[in-house]
Structure P
């Protein structure tokens, strides 16, 4: 469902404090801030710290310092996902009650073995847009009695969306409005391309997909500005918005900042962070030139 046209435009930058911000984050933060100002709208900062094992207070403080150095200001208080687990659990339970999710017990190793055995027979195994193999249907097809027995045993499990059943509940066309650097206009969503996505794990009460749509709705986000690497994931978000009765923002997926080989910058690859560049003496103007602003 579309956001109310009378609602004040609201943008957000939502980093995870699991490493230092790099130039790609700077581009996204600056675009969000400047688009909010141009629209006489609001700019919010959200800390996406569901992954408690990797997110640290030190990285979070680094985010605040980097954004302040870039000249950005944001509304207080900052929403921290770790303080809203109850809201995510409630949304998940609503999907459980409707039979739209199922407990998934296979370990990563078991999934790999299942896929490898299938491929050994000469057949192809479906993969999602990120290249990850679909989760096997074993748990989705278990009987209710078998599921309950496993749940009662206390075995660790995730909760996955039953994509087939979820799509059966949708009556209209799934689409979103796109204004970004790639395709524009009304984009047809294709959530089936992702298979049965994870919505919760044993070590985290919510996945990125579930928490982001809930946060955007609760914060009144009208415009989601983020990198093109999340373009296809929007199909999942559109489906979850429909299933949970949440508002749908306009999406603007912007170009990515890449290195000399065309590889997207990433924390996991050890790309230079904003703080490191600042320590080397780079100015904000220099940084803006580097990212094409």
Structure Q
């Protein structure tokens, strides 16, 4: 399989600077759906990273238990709550976002699974699926047929294995992932070292990042970044490639100052501005 390296040149051709006359109403509205008891940090990280990646508005749809957490920690984020206290049981909203990130810290309660299935079959807005959204799909593989064209999936290797089955070699892993992407006409971000993006029969290898990214919440932040870019009218392929590149670049910029051990998911968000400035040089 031919693999294309994502370089600084690749990104410079893709990246668009923010226009001087823009405003929050046209800069993209992101909806983050996720969270459950004990896992409210996940949608918080995704929401915050979406804000720091250039979109104009962010709304979080979460269980009631997370309302005070989100409103206190992220005053810039609007919050909608599910009718259930500890988990999502009915995904219902009246806003019209430009992109939606789903699954972060969501859990797999039976009612959550049913709510997610209903959402998949009625939603027409561009999607990024991560974490428990992927695990629910792996548990119900026929539901994959409900995915709209150009949906973005962001599995780490264990989540990928649940979706495509075990592999006996790196070559087989790549072939199976490419086949999934092609069969569903979706984008698959195969998180790893390095991360690969599968799209339209092509495979792209990211060139940024280091072991500092192997930390809790790193994937939640990536979901927020990609969803934010998708809301800003990047194509699904562009949002995935640029999002992964920026995510890795934050670690490359931060590691000389933080070291590997002290680097956290919040550090990624802290360095997003510097990563954007680096691309704009």
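FYI, it's all coordinate maths here, none of it is from the lab. Worth saying up front: this structure is predicted, and the values here are computed from it rather than measured. Cβ atoms are built from the backbone, for glycine too; each structure is taken alone.
Summary table
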item: Comparison of P, Q - label where relative contact order in percent (Cα under 8 Å, 6 or more apart) is highest; result: P
item: Origin of the derived value 46, 44, 38 (Cα extents along the principal axes in Å; candidates P, Q); result: Q
item: Given 11.0 for mean count of other Cβ atoms within 10 Å over residues 123-130, calculated: source structure among P, Q; result: P
item: If helix-only ellipticity at 222 nm (-39500 (n - 2.57) for each DSSP H run of 4 or more, over all residues; to 500) is computed and equals -13000, the structure in P, Q; result: Q
item: Highest-scoring label, criterion being distance in nm of label points 7 Å out along Cα→Cβ at positions 99 and 115, among P, Q; result: P
item: For 3.0 (distance in nm of label points 7 Å out along Cα→Cβ at positions 187 and 211, calculated) the corresponding structure among P, Q; result: Q
